[in-house]
Structure P
Amino acid sequence: MIPSVLPTYNRAPLTFVKGEGSWLIEADGRRFLDLAAGIAVNALGHAHPALVQALTEQANTLWHTSNLYHIPQQETLADKLVEHTFADTVFFTNSGTETCELAVKMARKYWFEKGQPDRVNILTFEGSFHGRSSAGISAAASEKMTKGFGPMLPGFISLPWMDIDAVKAAIGDTTAAILLEPVQGEGGIRPLPDELLKDIRALCDEHGLLLILDEVQCGVARTGRLFAHEWAGITPDIMMVAKGIGGGFPLGAVLATEDAAQGMTAGTHGSTYGGNPLACAVGCAVMDHVTDPVFLENVNRKAGLLRQKLEGLVASHTEVFESVRGSGLMLGLKCKVAPGDVVNAGYDQLIATVPAADNVVRLLPPLTITDDEIAEAISRLDAAASQLGS
């Protein structure tokens, strides 16, 4: 008999009822160190006072009006994002999946308005993840996500990851844009080298293509810069943002240059809930923290500390782990055993991590994790690895 909650997840046998900073409290009282952060969502940890205050104050004032009217909190958050990024304009959504839908529409409408309606093809990459909508799974083109849901939407060409020659060969008269994650998350914490990102930006400039970056998982200070592409010194034309921007409250955004967004006029897109006062009040509080240079410096320092300790962990458990990879506080342990086994052993040691493709376990702690909590995380991961290696 089917349960009342549609069984599309293989859920762990855990029920968390409270969160405090980097910690999750299970219904039975056990305290888990959270290196999942809601899959890179809880950027400032659980129940951060500034976010609680922003949400509470807004909840006592106004929850929802719809985008039929001006929303001051939305305009304030858009101004903050424009101030701190390449973007000239922002559209707010409720999730990362929705940002993919708009990014695709925006790129195709751009060429339609330029009198080239046949330029609809978007180049994507093997191992990518852009959400679970029809457009998102068509863009990623992995059998795991597409099997049984055909036919796929046309207009996406999936290329081998990190193969610049394949990109060059795929560009043609019908190419509209290139869509990629600077650091693949679901694909196994695979950072795109800075030089390759620069080369792709140069190809877009050479051929007049739009560059769409999916920073849903790697953005909002996760890699130690406000957005991951900043490390390469390039800018996109369109960018997808979600997860950390709401600090746990559902919020997403599509950022774009004025040129890229020129086709998106009144009536071309919409969202009933997107950019509502509650979400944007929290988003403003998140932005005030993650744009602070001292905060970013501390993320980078802690990222270096965590990576150093993880390298030692790998060296101590060569039968379980192969290597460490990633950027900032978006790190992955490449495993020699099934990543699910590592995650489950972690649960036994009261630590939460996230499996990914390519035999990787993701470590996505709150950006507010302390040095002592990093040391405790390594201790618990060491115990989990010893449990598997024994």
Structure Q
Amino acid sequence: MQSTPASLPATTPLSPALTLLLATATGLAVASIYYVQPLLGLLSTELGVGSAAIGLLPTLTQLGYAAAILLLSPLGDRYDRRRIIVVKAAALVGALGFAALAPGFAALCVASVAIGLMATLAQDLVPAAATLAPEAERGKRVGQVMTGLLLGILLSRVASGSLAALAGWRAVYGAAAVAVALLIPLLWRGLPRFVPAASGSYGSLLASMAGLWMRHAPLRRAALAQGLLSVAFSAFWSTLALVLAGPEFGQGSAVAGAFGLAGAAGALAAPLAGGIADRRGPQAVIRVGALLVFIAFAAEAVAPASLWLLVAVAVVFDLGVQAALVSHQSVVYSLDAASRSRLNAVLVSVMFVGMASGAALGSALLASIGWRAVPALGAVAALGALVVARRR
């Protein structure tokens, strides 16, 4: 695998308008993964599919996303990233449109896989922002684009549920397809041409990710630390609705959905954390972020049951997780300008493993021990991330 030192003309600026475009496109891309979650009950009834089978739809979407992170995202180092972004956006429009017109459950399963594959457009847009940003502002600009991603996750469920209630589930996919389609000409005109930063075959491109893992100790630390924080993050959010419905809180699904607004704190803090990382170095922000996650979960594990404490925990730990993520991205993107797409793929892949592990462990602990075991798990995972972050 050969690399070329430059990936862009030095004269290409990352203007506020282009930053906004990248953030918007990133948010709409990642939102495509989550539109289905509030629709499952409606889809189960309309398509005549049982509750167990209908759960295949979000699972297939996530599996498609995970596969594409490893198999498609690295292509951004080998080919013009603008072309990849536009092609993926067009394919995402097609997948969303097919979902809107799907004649039955089997077709919707196929569409779900395709949506997951193409939604990794988000993982091409973030490295594009890192490449375009001036080195002194990379953390801040990446944080601004990450705000779009986080708001996409946060608002997708609200938008999907509200639109489906008014116009049906097909309107959700149709509107999403139109929204992404409107961005395609803006992305083609707004983005510069990216000169490929690496050469070689597709196989060597994939194999080189193992080499990047072995060669860069900061990549290993960043991926492991963020993966542990993802365990805590996923354990909380995957069990929250059940915890709130339990005897300690006695709350319904509406309250569980409202907890998603706590994610706004992390989304809005992403550019701030990136700016601090630019000025004072990312390691300090990472350690503070992991410490916030530990304090939040440790307090929840030992304090008396309180809905307001649970809200505060959600705000504080989400802030810590997102601050650490933006700072870890700043570290990773600075390692090798010719390998940013592959570096990002490695980081996100380990995060995905952490998310899956957190969901499984959180659910198992909740069922076998009780709800306090979930924040205890989060505290232990955050402590592990803090230990990893302090290593040199």
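No lab work stands behind these numbers, since they all come straight from the coordinates. Keep in mind that this is a model prediction, so the values were computed, not measured. Cβ atoms are built from the backbone, for glycine too; each structure is taken alone.
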Check: Which structure, out of P, Q, was helix-only ellipticity at 222 nm (-39500 (n - 2.57) for each DSSP H run of 4 or more, over all residues; to 500) derived from, given a value of -26500?
Finding: Q
Notebook entry, point to check: If you work out mean count of other Cβ atoms within 10 Å over residues 34-41 for P, Q, which one comes out largest?
Noted result: P
Next item on the list: Rank structures P, Q by distance in nm of label points 7 Å out along Cα→Cβ at positions 178 and 338 and report only the one at the top, that is, the highest.
Entry: Q
Item checked: For 20.9 (mean count of other Cβ atoms within 10 Å over residues 130-137, calculated) the corresponding structure among P, Q -> P
Margin query: When P(r) over Cα pairs in 5 Å bins from 0, in percent, for residues 218-313 alone is computed for each of P, Q, which one produces 2, 12, 16, 19, 19, 15, 8, 4, 3, 1, 0, 0?
Written below: P
